[in-house]
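Some structures are shown below for you to check.
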Structure I
Amino acid sequence: MNTTKMLISGIAGGIVAFFAGWLIYGMLLMDFMAKNSGTATGVMRSDTEMVWWALILGNMGTGILYSYIFNRWANISTLSAGLSAGAVLGLIMGASFDLTMYGTSNILGMNAVWVDIAASAVLGAIVGGVVGWVNGMGKKA
């Protein structure tokens, strides 16, 4: 496994996860998720209260995770393979997290759970596509 390639594609994936997450959750789904949250109150941070370093490191972790899986075990080095593998990873991780949180807390309502699972699959596909594409850069056809 090429560690440099893994880190480069992981960082690229993390950057894309941050901005695509902002677009999906911070713009497109913000109102829907607010209207379909659970009964818990005071759990969301405003833009001014966010802990930016943690959010950035979390997204970098996502990119590195995808890159590690793609480079270490799956040998994914194309946009299309990354898109499909990323969608599956996003779907499974989103379903695991959301259903566990729904079963143990009042943070999300059931409608928000299903939408978040779908959004996780879309976000996973985007991140996976970028990681796969970057992995394949410089390879001879």
Structure II
Amino acid sequence: MPRPFRFNLQKVLDYRVQLEDQAKQALAKAEQAHQAGRARVEHIQASLAAHLEAMSQGGAQSAADIWLGRNYAKRLAGDLHLAQQDEARLAQDVILRRQELVVKAKERKLLEKLKETQAERHAREENRKEQAEFDEMATLRYQVPAV
């Protein structure tokens, strides 16, 4: 009866699978943060465009209203610039997390390939041993016919 295959590095493989799962979660969080940053940039752009449109169609306004409107537009432009920088940083973080995930997946796949090759080698060896036992039994049971 063949003995079952036991992979010596199974705990390492399990750990690498766990690391890959953690890298997937980190990538998902980074992508979610990037999407939120992109939405913030789009929101600020829309607010700035709406404010500039309202200022251009304002009609008769006082000097104080014009000054406040310009300062608000400058502040929105500043916020937009900061949000774009933050989005770029978040996009870079997504790229970094994706690269980490690729490395973790390669490490896991390497161990899985090793496990597969060792399992195949184990199966061949067990089949060879079993065949040798059958051959030995056949040799022992064989009796030369009496002449």
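Throughout, read-outs are computed from the coordinates displayed, never taken from laboratory work. Quick caveat, the model's predicted, so the values are computed rather than measured. Cβ atoms are built from the backbone, for glycine too; each structure is taken alone.
From I, II, which structure was distance in nm of label points 7 Å out along Cα→Cβ at positions 94 and 118 = 0.9 calculated on? Provide the component values of the computation, followed by the final result.
Values: I: 0.9; II: 3.9.
Source structure: I.
Of the structures labelled I, II, which one yields -32500 when helix-only ellipticity at 222 nm (-39500 (n - 2.57) for each DSSP H run of 4 or more, over all residues; to 500) is computed from its coordinates?
Working: I: -23500; II: -32500.
Source structure for this number: II.
Any idea which of I, II comes out highest on relative contact order in percent (Cα under 8 Å, 6 or more apart)? Mind showing how you got there, number by number?
Values: I: 40; II: 46.
Once relative contact order in percent (Cα under 8 Å, 6 or more apart) is worked out for each structure, II has the highest.
For the read-out mean count of other Cβ atoms within 10 Å over residues 70-77, a value of 12.9 was computed from one structure; give its label from I, II.
Working: I: 17.4; II: 12.9.
Going label by label, the one that fits is II.
Of the structures labelled I, II, one was used to calculate semi-axes √(5λ) of the Cα gyration tensor in Å, giving 30, 15, 12. Name it. Write out the running numbers ahead of the final one.
On the way: I: 30, 15, 12; II: 76, 12, 8.
Derived from the structure labelled I.
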